[in-house]
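Novice: Multiple structures are listed underneath, in structure tokens.
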Structure P
Amino acid sequence: MPVPEQRDPIERHLLRDTAYDALRDAIVAGTLAPGEMLHDNELCSWLGLSRTPVRGALARLEDEGLVETAPQRFTRVTPLQRVDAHALFPVLAALHALAAELAVPRMQPADHRRLRRAGELHIAALGAGAPAAAYATDLDFHDVFVTASGNQEIARLLERRTPCLRRLELLRAGPLPGRRALAQHEAIIARAEKGDAAATASATRENWLELGTMIERSLG
């Protein structure tokens, strides 16, 4: 039996992903601001794409909480709201704690070196007052556990929530994490190096909940 012809479906899939990536990045960075109305014609013109992949991308962004719609009324970038942070961070805390608990027994010396290096880069970014770098290096720090856990389902779930996290971090008004967060990172590193999976998970959960509280307060 000959291989079926599938070039057109693959092309449409790639165009949808192109539209999704561009719109997601613009929303996370604030180029498309919270609450901004989104009009198909304008988006199609900006992206140089037809309506079909753009609408597909918007549907995915709505599913991920970055876009909201009211049928026959509007499609807009989801406003930044305190309730979103309140709902998001306990989930992130639980997933990252589970990743840490699963990872610690599997970690090799190279993983511990990566963890320390990520912590050092995070400290440097905070010292430089660079929000984007500070939050990126914080994710890199926790991603050491996600990777070492070997659990792809955790990775997939976190990947789906990361754009909302990044937008909350980058667009809110407020200070960067301080000494308490750095102390929590040190506790995480020390407990992981001792091989104490439960204590590492507990410290990881506390670290994410602390960040969530800080961001939630900054949103009024």
Structure Q
Amino acid sequence: MSTPFEDLAVDPPVRGFLHLPSPPRGKAIVLTHGAGANCQSTLLIEMSEALAASGFSVLRFDLPFRYERPHGPPSPGSAARDREGLRRAVMLMKERNPGSVFLGGHSYGGRQSSILVSEDPGLVDGLLLLSYPLHPPRRPAQLRTAHLPNLRKPAFFVHGTRDPFGTIPEMKSALKLIPAAHALFDVDGAGHDLLAKKTLGELPARIAGEFCRFLAKSAV
């Protein structure tokens, strides 16, 4: 179950949906979408429900570029404003939640989350990154890793074995750049959307469980 959430008093405004656990366990997470989607994607909805079932208060929301463009990818130069939208969403969740707050998302949303945390490590307590876009498809030399050595908060990556944005060996190599605790959970047969056999099935619950175990090992 989710309820609409909107705060127009901040810039960029934050609009999305809250998933509240019963009972709450003092942890919260902000989740956002990839370049071609919005917060109503099946992946984000089911991941939010699975995380709420694991005790997280979840805010899934649309990045600023999606307010301005209902369809299509982000405009060139919009990344900084999208990261500011992520920051605003995190601050709103911190006002509601006295415990640990995490940040993450799918593809582009996850990448911008990781860049933001590399720039401001005190913002959140960790990251959940779904299908990190390590490089554009068929362009493995164009790695998006420059900020990874500055990631100093625990980061949990979920990646399909058939993701054209990076192979599992490429991901393992790239994650060695991260000085903080990190882990890679690979999804056999899944592509960039993390769908395997045309369904998410039990995957969101598995991801939520593995994420919780990772945080416990990282003492978060």
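What follows draws every value from the coordinates through simple rules; no lab data is involved. All values derive from a computational prediction rather than experimental measurement. Cβ atoms are built from the backbone, for glycine too; each structure is taken alone.
Novice: Using FRET efficiency 1/(1 + (r/R0)^6) of positions 124 and 140 (r between Cβ atoms, R0 = 35 Å, to 0.05) for the comparison, can you identify which of P, Q gives the largest number?
Specialist: P
Novice: Shifting gears a bit: Given that helix-only ellipticity at 222 nm (-39500 (n - 2.57) for each DSSP H run of 4 or more, over all residues; to 500), derived from a single structure, equals -25000, which label among P, Q identifies that structure?
Specialist: Numbers: P: -25000; Q: -10000.
The value was obtained from structure P.
Novice: Further question on the same structure: With mean projected area of the Cα convex hull in nm² coming out at 11.2, pick the structure among P, Q it was computed from.
Specialist: Working: P: 15.4; Q: 11.2.
Only one of P, Q returns 11.2 for mean projected area of the Cα convex hull in nm², namely Q.
Novice: Name the one structure among P, Q that semi-axes √(5λ) of the Cα gyration tensor in Å, for residues 148-211 alone of 23, 14, 7 was derived from. Show your work: numbers first, answer last.
Specialist: Working: P: 23, 19, 7; Q: 23, 14, 7.
Answer by label: Q.
Novice: Let me ask something else. Taking 4.4 as the value of distance in nm of label points 7 Å out along Cα→Cβ at positions 68 and 188 derived from one of the structures shown (P, Q), identify that structure.
Specialist: Derived from the structure labelled Q.
Novice: Out of P, Q, which structure matches 17 when relative contact order in percent (Cα under 8 Å, 6 or more apart) is calculated?
Specialist: For relative contact order in percent (Cα under 8 Å, 6 or more apart), the value 17 is produced by structure Q.
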